[in-house]
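The data blocks that follow each hold one structure.
Please treat every number below as a calculation from the coordinates, not as lab data. The structure presented is a predicted model; accordingly, all values stated were derived computationally and were not measured. Cβ atoms are built from the backbone, for glycine too; each structure is taken alone.
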Structure I
Amino acid sequence: MRFIGGHTIDNGGIDMAARRAHAAGMTALQIFTAIPKFYNDDKSVRPERIERFRQALAETGIRPAMVQAHAAYVLNVATDDETKWGRAAAGLKKELERSTALGIGGVCFHPGSAKGSREAAAERVARAMTEALEAVDGATRLLVENTAGAGNTFGRSPAEIADVLRRIPKALRPRAGYGLDTCHLYASGYDIAASRDELTRVLDAFEEACGEPPAFFHLNDSEGELGSNRDRHALIGDGRIGVEAFRWLLHDRRSVGVPLLLETPEQNPGIADDDASPDPWNVRMVELLKELL
């Protein structure tokens, strides 16, 4: 099965995000458990919020395993600044705690940026993941997301992501993994739009290096050109990647049984808190992806 979903608007709460996803024909979902502009290292999730969210999933039929949280953008666990690293690592641990309380499948996060040794950066990312996994019991996984490659960002290549994952202790390794964003791949120089063979080669390289296939995909077209390092998402078909690459991806074995999540623009981000109607652009994207199958 293909579980097509997206990061829907959460005005009114994450339970409303689930209802809007279902209304758009989605069977997977991505959420923020807290405002993504802050570390949120002191924020917990209230029991009533957990209950509303779980009830929404039950009513919509969205499987908790097909739901993931996106960690805050400010969590730079690759940095060599120990003060900033400590705050980011605490934020990542708290994100895993909130997501585990919600009972969802995973937490994806950007590893951040670092100057100097890439090996040392990999060690810092792995150390933050390890501390979080040791502190929080449960089945929710921590998933490294590939980056668009701007500046000193870490995690654009199979080798860098694999270097992080191999440093996770063996007992914790099943709860760690990675996922791939199509816009980030293209922006960082992987020409997944060139041919089906090239897309397959890129996915093979990540799977071979990391020892496992991706645990999720972010399905986004790219405003920027190949190798531009610009993290600018576009509606599928409105960017430089084009539609055909997404057909190839949806017919690849690695798209089966994992969340396939749109992070594309939405037409109505100011929707009322009590309005569970789907975003028209989300509906358009879901219909397009289903046609490609």
Structure II
Amino acid sequence: MVGIFLISIVTTLFANPVQNANDVIRQLTLNGETVFSREDSPEKRFRIELAGKVDTRVFERKILKPTHDNPFVDAYVRWKLTTFDIDLENLSDLAFQTLLEGLPDYPENPRANRTLCDTVARAATREKPLNRPEIVSLKNKLEEVRTQYKIAKSHIKPADQFRLWVIEELQNNPPRLALAHLERIAATVSAGWKANRTLSQAESAFAAINTNGGLSDDAHKSLNTIASRISGINRLTLQDVDISFEGTMIPHWRSTAVDEFDLKRLLRLLRKTTETTDGFLGRDRKPPVKSTP
């Protein structure tokens, strides 16, 4: 199980298992709020002593929906709850849909912040060079963004680890497993982060699903629809800015979009085929062999 940590929650002597479980959630919520407000690492350990049994059915109900208005605190609580003995085996289709649609958002990549990107883009295209105060102000802002980036990067873990726990719980349900992987890709890109590693992990999972029997035609149709939506998600991120002594600047951008070709290739892993092209562009899956002169 992911997210192993020391728990020490003090419960009242006469509290019942349901009350104990709710006390666990209350304490985890306070811990998550502390981590967020202090910009600490989510792996910071909080010592808790549990003086009684807990009813884990309370946790099973809680993890299906957001537990807090702050996405980080929500992710933190639900991630930590997965260290208890709970599972997703008997979820109805509606409950699973509720879970998937209510998974905690990843923290936004500060380099993808639209206000920041618009400000830099306008400054780079104006005819008049930046003056010294403007250069200093921009450099200070970029330094602030670097600090925010490090914090946001460390705060990704709760939301991602909770998703990985969900994925692990779905190993015996291939259609839901495939959906969970696509949701993780979409959530990553939507928050302004590159999805290379997430996509690679989905590829391994999809190949294994195919090896173990594949999916039904209806499942394929659903996944194709979702993949087409993912291909339309794109966040531009500011990687760096070159500022000359004269006040001219050149920003360097990167797109978070997952190429349609990669998504088509991902879905192709779920079925056996002899086709040689993917996507509407028709690019070859394997480069053509060059003929000798």
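Comparing mean count of other Cβ atoms within 10 Å over residues 234-241 across structures I, II, the highest figure comes from I.
For which of the structures I, II does the calculation of Rg and Dmax of the Cα atoms in Å return 17.8, 49?
Numbers: I: 17.8, 49; II: 23.2, 87.
Here the read-out was taken from I.
Structures I, II were shown, and distance in nm of label points 7 Å out along Cα→Cβ at positions 42 and 186 at 4.2 was computed from I.
Once distance in nm of label points 7 Å out along Cα→Cβ at positions 154 and 218 is computed for every structure in I, II, the highest value turns out to be that of II.
Here relative contact order in percent (Cα under 8 Å, 6 or more apart) was derived from just one of the structures I, II, and that gives 17; the source is II. Supply the structure label, taken from I, II, corresponding to helix-only ellipticity at 222 nm (-39500 (n - 2.57) for each DSSP H run of 4 or more, over all residues; to 500) with the calculated value -12000. Structure of origin is I. To which of I, II does the computed value 1.27 (Cα Rg over 2.2 N^0.38 Å, for residues 138-177 alone) belong? Comparing all candidates, it corresponds to I.
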